[in-house]
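J.: For reference, the structures are reproduced in the following blocks.
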Structure 1
Amino acid sequence: MSENISMKTLFHPSLYQFDQAQPSYWEATAGASGLAAEALSGAQSCDVAIIGGGYTGLSAALHLARDYNIDVRLLEAGHIGWGASGRNGGFCTTGATKVSLKAQLAKFGVEQTRSFYQSQAEAVNLVRTLGAEESIDFLLQGDCEFIVADSDAHFTELLKNAELEQTLLGVDVTIHSKDEFREIGYDSPHQHGAIAIRPSFALHPLRYARGLAAAAERRGAQIHTHSEVLHWHKQDDGRHLLETAAGSLRAKQVILTGNGFMPEHLHPGVRGRPLPVQSAIVVTQPMSESELVQKGWHTQSPAINSKHMFFYYRLLSDGRFMLGGRADHIGNPAGAEATYDELKRSIADMWPQFADLEYTHQWRGLVCFALNLRPSIGRMPEDKSIYFAYGYHGNGVNSATWSGRELARWLAGKTPGNHHLPMHLPAIVRGRPPRFPLAFLRRQYLRAGLSFYKLRDRIGF
């Protein structure tokens with residue numbers, strides 16, 4: 001395959017094969033989808049069209065149909081869960097921005113920063129609520145997210161942040177010393193204590209995505225899979241015309257989603273603004289309860305470590321161990337294999353007791369960063385009939401679900417004002433991120449950033 005990139009496929013084309021599922025653990029264990037979804041055919045119309053069938057689009061479709069009885073159709077280029085919503089690590093946790101807490105307080109103030117943290121906790125609880133309301137069996141695990149200090153210095157920094165989060169923002173944070181965490185979390189030469197943040201938990205991300213899709217269909221939304229939007233035009237009557245290989249859809253309003261797989265070539269209002277970042281995951285053979293005790297692993301809750309180039313990891317419901325981390329800036333198959341090997345070596349380094357485990361699954365996908373390191377919800381200033389949400393910085397399970405619901409409320413007229421900025425939401429999420437200068441160089445920016453943070457981790461800065 002060609003190494004050429006474009007606004008449509010910023011990375012290697014092998015990452016954009018909509019007709020092929022990733023060989024993931026989630027795909028192997030999700031079961032039958034049970035969806036009525038089929039490809040769009042013929043000339044169709046609706047009030048609201050959604051581009052993208054991940055958590056944002058599915059949540060928006062569900063809430064528009066269920067709560068507001070709005071005629072909505074969703075167009076997904078692959079199958080439901082083809083993108084990041086079916087490939088991620090299954091962390092339903094807070095933290096959809098890479099802006100430091102200190103910088104958030106300086107730029108937005110205590111009230112708006114507290115509002116954002118509260119919205120993140122609300123988003124976690126929304127996922128739990130939807131699971132109960134719509135009977136989605138997404139295999140919930142754990143009751144918090146652990147951030148694990150990689151050094152004594154990192155533990156000191158975690159304590160400083162935890163104090164601010166508790167006193168200023170009302171975040172539910174618990175501090176565990178190295179010895180305490182060895183008893184409740186895990187044993188490793190690389191753990192120097194941890195903090196636990198609630199509400200958070202882990203889940204099966206593809207089961208959750210399919211459950212949202214089934215709920216949306218049941219509530220009246222129409223979902224079209226294998227329906228990549230190839231052309232998008234605004235007609236003289238003000239309606240949008242979305243064309244796929246086998247059909248067309250006319251709509252009064254459009255919600256544009258996609259996050260790391262954002263189809264930015266379709267509209268100039270989003271072009272050059274997302275920064276897709278490649279992530280990869282490996283999964284081991286299952287372990288028995290006695291093996292886990294022997295290896296010193298005690299928790300069902302998901303965890304990340306405190307490095308700049310952090311790893312995210314968790315135990316799965318059948319006793320397998322999963323670890324994920326950032327991949328290269330190209331995205332070709334050879335680079336993917338190198339990344340998988342690096343992740344496996346990292347597991348053996350961080351947990352020597354896991355060095356003898358065999359691996360059963362490995363896969364990759366894209367998360368979405370932005371130049372301002374913040375999630376974005378808004379309407380196109382050029383066209384107020386187009387809404388968008390993206391940029392969850394690797395934290396999309398809860399953030400995308402919540403963003404989809406908020407878009408539905410806004411579009412249905414249930415929130416104040418008609419400005420292109422959603423003024424009812426925390427300031428940190430309002431509006432579009434800035435465009436990258438010389439956006440065609442984004443992969444080079446990414447390469448430089450990855451190298452910089454790897455160097456900082458190496459020298460302990």
Structure 2
Amino acid sequence: MSGGNLKIVRIDSRRDDIRQAMAQLRQRLSPQGNVVSEAGRQRTIDVFGEALTPVEVVQRICRDVGRDGLDAVLDYSARIDRATLTAETIRVPREELAEAHAGADAELLETVRRIRSNIEEFQRAILHSDVRIERPGGYLRQRYRPLRRVGICVPGGAAAYPSTVLMTAVPAQVAGVEQLAVVAPPTKFGSYNADMLAVCHELGIDEVYRMGGAQAVAALAYGVQGIPRVDKIVGPGNLFVALAKRHVYGEVDIDSIAGPSEVVVIVDASTRADYTAADLIAQAEHAPGASVLIGWDAAALDSAVAELDRQLDTLERGDLARQSLEDFGAVILARDADEACALADEIAPEHLHIATEDAERLAEQIPHAGAIFLGNYTPVALGDYAAGPSHVLPTSGTARFASGLSANDFLRSGSILHFDRQGMTNLAGDVRTLATKEGLTAHRASVEIRLDDED
């Protein structure tokens with residue numbers, strides 16, 4: 001493969017130690033909970049008076065919020081976000097939500113309504129429903145009920161994300177969740193962003209709080225003055241949000257511990273290089289965002305890299321995307337399509353875009369991916385914004401065992417059993433045998449006493 005101005009990692013499976021190269025790639029794609037920039041280290045010293053790791057920062061914030069409640073949340077909002085808030089101003093007034101909606105761009109609201117319809121249609125189609133199985137002398141049921149209260153984290157650092165409200169709140173509403181509490185940092189892109197507030201109002205969400213970071217996660221998990229605790233916390237965020245969600249898991253449920261956004265794109269000679277470059281840059285512009293290109297045609301890879309160089313120079317966030325591509329990206333030349341699929345499956349990416357002639361066939365060879373996009377006309381942006389599945393997806397290889405957020409994640413299931421005397425008798429012998437083997441004689445007796453009861 002030829003060179004270029006973009007200093008992106010190149011891996012050639014015909015020449016390089018592919019196992020070592022893949023291990024290094026996975027290391028770069030993994031969230032490093034104790035890695036922080038020099039600027040971040042200094043910011044930590046300014047706030048806490050000592051050089052704590054991100055994990056230690058989160059532990060301290062969660063401890064303080066758990067102990068001191070809203071006072072700690074307000075204190076950290078002032079020290080970290082430089083936001084002066086009170087118990088009366090931390091919640092966005094309903095009137096402000098209504099004003100944002102009234103002043104919103106009509107095209108935005110029409111778009112939100114169409115996207116909401118797309119999400120609802122898909123999420124309803126996949127929603128679990130109760131199951132009943134008849135047995136001689138009884139029946140078994142699996143019952144699904146919605147969670148009562150859910151917290152939604154919406155980022156607001158470098159950009160506003162009304163799409164995150166749609167992709168988290170609408171699946172929860174389809175599941176039947178009645179109480180949704182949205183938290184967003186007190187910034188112009190967060191809880192002071194009129195578009196984000198307008199979308200909340202459009203969806204019927206009137207509980208929005210001006211708080212972000214680990215302190216927001218802790219407040220949702222533990223409950224503080226004026227903010228009842230939730231049953232589950234969902235939504236993306238920075239490293240501190242991810243670490244805080246990990247810290248409070250067990251107090252509440254969470255969707256995932258997310259790392260940087262990532263995409264793997266598989267190409268062949270038929271794939272348009274300009275499309276490929278645009279897809280890779282789209283993830284890289286998250287900054288950080290990981291973009292990995294895999295193919296078995298060296299010319300196709302070279303063409304895509306050349307297009308990357310050209311397009312990066314024309315984009316507003318091109319410098320940030322270039323840095324992400326150089327820090328977290330890779331171009332991998334595989335021996336053939338089978339090896340390309342195996343390598344993609346090993347990465348188990350958040351987004352997998354198969355832009356080849358036989359994309360549907362190759363998709364069947366890759367069981368592990370958060371979401372798969374097939375063909376030249378299914379860019380990841382369709383899933384990010386409008387198609388129907390949630391864009392909250394497993395990152396950092398966790399697609400090996402985790403799934404994207406859906407309406408089903410807002411349900412809890414439980415089994416219901418009902419037997420009459422004959423139904424119990426039908427199972428009694430098996431219960432007696434296993435209970436005896438395990439030495440749990442009281443279990444055995446709880447059945448036998450009913451067999452002995454002539455009534």
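Where a number appears in this text, it was derived from the coordinates with a stated rule and is not lab data. These numbers were taken from a predicted model, which means no experiment stands behind them. Cβ atoms are built from the backbone, for glycine too; each structure is taken alone.
J.: Output the label of whichever structure in 1, 2 has the greatest value of FRET efficiency 1/(1 + (r/R0)^6) of positions 204 and 428 (r between Cβ atoms, R0 = 41 Å, to 0.05).
T.: Values: 1: 0.90; 2: 0.20.
Largest calculated value belongs to 1.
J.: Which of 1, 2 yields 20 for relative contact order in percent (Cα under 8 Å, 6 or more apart), as computed? Mind showing how you got there, number by number?
T.: Numbers: 1: 24; 2: 20.
The value was obtained from structure 2.
J.: Another question about this same structure. Determine which structure produced the value 5.0 for distance in nm of label points 7 Å out along Cα→Cβ at positions 252 and 436, calculated from the coordinates; the candidates are 1, 2. Numbers along the way, then the final one.
T.: Values: 1: 3.7; 2: 5.0.
Going through each structure in turn, the value belongs to 2.
J.: When distance in nm of label points 7 Å out along Cα→Cβ at positions 188 and 236 is computed for each of 1, 2, which one produces 6.3?
T.: Working: 1: 6.3; 2: 2.2.
Considering all the candidates, the number was obtained from 1.
J.: Work out the source of -14500 here, i.e. which of 1, 2 gives that when helix-only ellipticity at 222 nm (-39500 (n - 2.57) for each DSSP H run of 4 or more, over all residues; to 500) is computed. Could the numbers behind the result be given before it?
T.: Values: 1: -10500; 2: -14500.
Working through the options, I get structure 2.
J.: Ok, one more. If distance in nm of label points 7 Å out along Cα→Cβ at positions 60 and 268 computes to 5.5, which of 1, 2 did it come from? Don't skip to the end; give the middle numbers.
T.: Values: 1: 2.1; 2: 5.5.
Matching structure: 2.
J.: A value of 25.6, 88 was derived for Rg and Dmax of the Cα atoms in Å; which structure in 1, 2 was it taken from? All intermediate terms of the calculation are to be shown ahead of the outcome.
T.: Details: 1: 21.3, 69; 2: 25.6, 88.
Going label by label, the one that fits is 2.
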